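> Once you scroll down, you'll see the structures, which are given as structure tokens.
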Structure 1
Amino acid sequence: MIEKKDNIWIFTFEYAGIVKVGGLGEVPANQTKHLANDYNITVFIPSHGQLQNLNKTLEWEKLPFNCVGQINPSQFGLNEPEATYNISFYRSIINNVNVILLHGENPFTNRFLDDKIVYNPDTLSGKIFLFAIGMRCYIDFLIDYRKDKLPDIIHIHDYHAVIPFIGIKQILAKNGLDVASIITIHLLTWPRYGIDFYRTCGIDDTPITIHLKEGLKPLTLNEIFTICEKISGDYQPPTIEQLGAFVSDLVTTVSQSYLKSDIIPHCGGDLIEFKSNFVWDGCDWDYNEIFQQVLTNHEHEIRNVLTISPEKPLTLTDMKKYLLTHKLSHLDRSPLIQSEKVINAINEISNGNEFVRNGYIKSFEESGPLLITTGRISPQKGFETILEAIPKVIRVIPDAKFLFLILPTDYSINEIRSYAQYVKKYPNNLRIIFGVATDIFHLAHISSDVYCALSRWEPFGIIVLEAMSMKLPVIATKVGGFQESIIDIRSFPEIGTGILIDKDNPTQFADALISFFKLKEISEQVKNKDDIYETENFQLVNQIPDKILESLVLLDPNFYNKIKENCYKRVEHNFRWKIVSQKLVELYNLIKNIRISHI
């Protein structure tokens, strides 16, 4: 007899292959890919306006029912008369995973569910409301017609899916059913809604069973709110993250550091500590595969631009020179930016500024040691620390290059304006590309010398795994998950992958970067250990600010290349998605047993 696979439902607002804003989109997409053989997995996500584009590459089946009803939009902040919502469901299969998009079938519903800006502050509440209402309709349909498709476990990713989950729990409870649950909080953002918004989303007074220290206990929405309000202690409604952690059977995040420093203290303390855990994020970037992709995409043009003969193998130095002195001003397409507000701001700033444009910026006149940084523009990411360190770095290394490949949002207009001024100030050293520059993203990682991630807080940081998988030494701050993924070479030189520094410290960053650039230069100039003490080479050693690294390179002039290999091995042996996702199997079994024992 074939054992029935458990039905796992994933609720998320991001899913790589559908829509991705930050690292969150990679997590459910990669976890499900590696668990799909063991479970029947269905992912639910608002369509975010992607259905038309997705129809070009995938077949989408429209499910045979719609969710239709009336709503007073004033209940989620809109000064509009009563409106009709009409939600449809489209299903496809990606990597053996069922993916269901909630799509707006009329203009009112479409305005929210199909807004391409995933977290648009003007439509986010409406999107959450319609997601919740749509999922209630879906579970009702299954109870009536396909009970075999009901979930055994629901896995929520971040707060946007908490209210839909509570609605489903209530409908199951009314039918004498239940479901195990796990929430993964990727990043605390402190969203709050009053209890009236929950009721607008269909939540009523039906008790749902909550996993407490003493066991499972049925609680109403009012009782849940009262308990969670005591957590915050500030006479405000609880954050949805606090409430989501309380109502879920298991609370997870993406690193042990973030779990202990942020999730447990801010989401419930003793109420959730006993049911808290972590699952690392992963990365499947393959160095050799991406290197070949870069060659396929760029080799012909590199040889033409740099006049390199076909017989001569291309080097990483060639790739870097091509990127910096040519490709930056010859992108195949304008970087992808969804927001008109952001595009207008960039166009306004770029008026008269040849270094900041929506897609086409001036290249450097020369190549040089290259640092790259990537990520979403946010105060969290600490890009200002890099910009403030530029003067100190270029006093020592005048041809140092800084390349930012960063994603603007509607919340980052002020940062865009501020960063643009730095580009004007350092035209020989700094370039910033705002938006998704797909045609140079891998090229930049392959050809750079150092990667940096100077976040002020960071639950995990997939970006550093991507960098290390491309054999890029990393400078990062001593926060959150960076402390678990990066091994400081000064403490563990045999296996080290980077340097960890204090946050908001431009001096430490500049010293670390100069040290790395000098290590790279020494690795290129000194061919054997005996040559390190020659006058010219020894002068390079003396320019390394970090004395531990100075002593290490004296022992091994090739130390920089050793770090590169350590980076690749660190990801390969510890952070491939196949490896990290296995912990979810243990956690799924754990929460399922909690519910079974209660029955």
Structure 2
Amino acid sequence: MRPHASTRFRRLLTHGGRVAVVAALVWLVHAEHGAFLGRQQAAALDSLPLSRVQRHLAAAAAIGGPSPAIAGGLDLLDAAGERVGAMFRTSPAGDAAIGFSGPTDLLVVCDAGLRVAGVEILASRDTRDHVAAIEQDAAFLKSFAGMSLDELAVRDAGRVDAVGGSTLTCIAIAEALALRLGGTAGGGRFETAPTLVDLQRIFPEAVAIEADAGDPAVIRVYAPERIPLGWAMRTSPAADRVIGYQGPTDALIGFDATGQVAGVAVLASYDNEPYVGYVRDDEAFRGVYRGMTFEQVAGIDDGDTGVEGVSGATMTSQAVARGIVLAARQQVAALDTRADAGGWSGILRSLDGPRLGALGVIAAGIVTAFTRLRGTWFGRLALPVAVLLYLGFGAGALLSQAQVWGWAQAGVPRGAVVLVALAVAAVVLPVTTRRNVYCSHLCAHGAAQQLLVRFVKPKRTIPKRLRPWLTTLPWALLVVAILTAVLHLPLSLVDIEPFDGYLPTVAGVAALVIFGVSLVASAFLPMAYCRHGCPTGALLDHLRFHGKADRISWRDYLLLACLAVAALVHWWPR
């Protein structure tokens, strides 16, 4: 008999609420992770002496709580408790900006209108003398005063009025401010663009050059009548943080019409000029990597570029060679990023043979789950073997608590096509159908246990006194995973499941032990781990739409309790 309309409505309503609770948990985990990172940035500011702040903002009488205007910042209050400004530090977001030898952490104090009242150096891993020169010359740090945060985020770091002898450190400070405020590290540390004369060192027949419209680091080179001679790649800004003897060097590597390296030209440099001159004039170095393709250059180990060094300028020449490799590698990454951003066509271009094979296995599993194939030799034997070998040991593609809550915290990684397809199938199909397709047909660990059932034929049952404990074990692990993600507990979630065992070269001891124990147990108890130990399977099965979906159980109350804890942690005033 078909259920009454009111029963169907109640079932849909309860099931929808169950899905909404899990979705809300995922959202809160993501939101709390962002707030947690902000609190980490602000933590070191709490203990900062107020006198340091008052150097820049005399009206500040106290350091308040987290600033709603600046993530990771703190409000500054006057004697009456009114907000008169805010402050923040640039680390760790700005640590990617490297000066002469390291990053610099800055304290930024703003007024009530969020304009810079003052900037000072909190700590630096850059060279002591360069940092000292900036601290002694107050004009550079004062040059940021009065700027809005939006202006700092887009300011061209290469155009700052640097302190003499500390140019790289000054540029890095401006870059750190931009990075901390959501900007970029700027367009490079070398303002002068390559000229035709520079390109003629590699292409003597060149009469015209043209910057590529999509990438300013790429320069097209032409002979008379606009005949293409090839193209050149500039190493700045990709290699601006590669330091030779005393600083970075800008260079060009040219590729002829056949796509092979035609030569190298050394341009401007912050390095010791006599050394740069030796490299610039060395004929052998100008021919480094000649005959190699762009892909071959990008594939060179940047820690061992194969360049022994120009006599008298070893560090400078090796730094230029490393910069060439890093610039080529960045070009490859940029091409991949553009391909990824190219919609469906970009995704299709990124699919290689192994990925297509994995997607084929996933498609086969879905088809099998909804057809009579599941009862044939294919569904009972061929598919489990393919899932175990291809998705499991081949691709390491299994869903886990570490992945679910890691993605909830930080987002889905770019390029994880197979895992995304697996996750979509695992979540959407149980919610919209009556089948938990992932657990029954796409999980490699489930496939291993299915094969054990087929060949070992385990027949034991769980003693009655242990059944309540084993029923709650997967849910206890699920709660531990959720609380770990919400509270940022010092627990690695890969250690509570066996799935890293399919990648034994990276698996930890705990995962390998659970992997082995779960399979041994499954040799005695049919599908032992799936039924009595898997938190991921428990969550997916809880989301399955079935005939009893309208009944509220202790599992629903448990997830509601987790949701309440997550909401309390996220919105509790600090």
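Every number here is computed from the coordinates shown, using simple stated rules; none is lab data. Computed from a predicted structure; not experimentally measured. Cβ atoms are built from the backbone, for glycine too; each structure is taken alone.
> Looking just at FRET efficiency 1/(1 + (r/R0)^6) of positions 198 and 454 (r between Cβ atoms, R0 = 35 Å, to 0.05), which of the labels 1, 2 belongs to the structure with the highest value? Mind dumping the intermediate values first?
Numbers: 1: 0.40; 2: 0.00.
Ranking 1, 2 on FRET efficiency 1/(1 + (r/R0)^6) of positions 198 and 454 (r between Cβ atoms, R0 = 35 Å, to 0.05), first place is 1.
> Suppose you compute Rg and Dmax of the Cα atoms in Å, for residues 318-405 alone for every structure in 1, 2: which one lands on 14.2, 41?
Numbers: 1: 14.2, 41; 2: 19.3, 64.
It was calculated from structure 1.
> One of 1, 2 was used to calculate volume of the Cα convex hull per residue in Å³, giving 174; which?
1
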